[in-house]
Structure I
Amino acid sequence: MLKKYLIFLMFLYAFIPPCLFGATVSCLVIETGLPAGGPKSQYSTMWENNLMDVLFETGHIVSNGHMMRLDQKLQEGFPGEAERDFLEARQNGMDYFLIAIIDQGSGTRTVSLRLFSTNSQKLIKEQLYADNNSRSAKEESDNIKKAIGLIAAQLI
C-alpha cells in the first residue's frame, strides 16, 4: 500500500507542478500609420483581444495597458513611448512586457511582437507578422492566435 502511495505522489510531483506555473505578462498595443484622434481600428482590437485570450489560455497571468496611437513608425528595440507602461508593469511584479506594434500605413498591415524581460528591459524575442491574404475574419483571427502562440512558447 505504501509503495502505491509513493508512486502516486511521484506521479503528481513529476506532472502537476509544471502545469501550475504561469508567467505574469503585461501587454501593450501600439497603432501606427493611422490618423490621430480616430477610433481604434477593428484590426488592433482583434490583436488586443487575441493577445489576452491566447496568453490566458496558455496559463499565464495577463494584464494590458491602454492602446496607444503614434504618428511615426517605431524603430527597432524598446520604444521610449512605452517606458511609463513598462515601469508600471515592473512595479506591479510582472515577469514580461509584450508590445504589439501594429503598423497600418501604406495599405498593408504588419505587426511586430516584441517580448521584453521586466528585470533588464532586455529584448527576448521579436516576431514579425504580416498576413494580408486571409479570406475571412475567422481565418485572420486563427492566424493571429498562431503567431501569438509562438511568442507564448517563449514564456517560462
Structure II
Amino acid sequence: MTEIHNSHLYVFFVLDGKYFFVPQDDVDSVEIIADVQRENASDGAIGWFFGHGDESPVFCLAEDFSLLLDVPKKREYFILLKAESQPLGITCDEVENINLLEDHLDLQDLPFMMKKPGSPISQLLVYQEQIGCVCRGPALVKHLQSLIEQNQ
C-alpha cells in the first residue's frame, strides 16, 4: 500500500499566543481538553487520553517548549502526535487545519543563527501577520521524550 503524503496540509496550533505548525501526516488526532483524565505524573504529563484504543500521556508545554505542570485556562484542545510506542498529546489554546497552498504560505528554513540544539523548530512562516514556527512531528516527539527523561 502506498502512503500518501499531503506536504501542504498542516495543523496550526497556538501556545500562549505563539503560532506553531506541524504536518497533518504527523498528527494522529485533535481532541478537546475535557477528554483528558487529569492526573499529574512523575514524567511531567498532566493526564491521560484513553481513546482510539491507546493510552496516551498528554503534556502541557509553554511557548518555549518547556513543561508546564499547571494547565492554563485557555488550553481547550490537544493534538495527539504519532509516535512509535504510543501517541503523545500536547495541549494548545487554539487548533485548526491549514492548507499552505490555499493560504499562499511559504515555508522558510530556519536560519543557521537561530538553530538551537534540541529545538524541534525547523522552519518559519508568516501567518496572519505573525511569525509561525514549523515543527516536524518526530522532532516534537523526540523533544517530549527528552523532557520525560529529564523529569524521571
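What follows draws every value from the coordinates through simple rules; no lab data is involved. Just so it is clear, the model here is predicted, and its values are computed rather than measured. Cβ atoms are built from the backbone, for glycine too; each structure is taken alone.
Observations, loosely collected:
- Answer label among I, II for the case where helix-only ellipticity at 222 nm (-39500 (n - 2.57) for each DSSP H run of 4 or more, over all residues; to 500), calculated from the coordinates, equals -3000: II
- Answer label among I, II for the case where mean count of other Cβ atoms within 10 Å over residues 27-34, calculated from the coordinates, equals 16.4: II
- Given 4.8 for distance in nm of label points 7 Å out along Cα→Cβ at positions 35 and 59, calculated: source structure among I, II: I
- When distance in nm of label points 7 Å out along Cα→Cβ at positions 75 and 131 is computed for each of I, II, the one that comes out at 3.1 is I.
- A value of -0.33, -0.48 for log10 I(q)/I(0) by the Debye sum over Cα atoms at q = 0.10, 0.12 Å⁻¹, calculated from one of I, II, originates in structure II.
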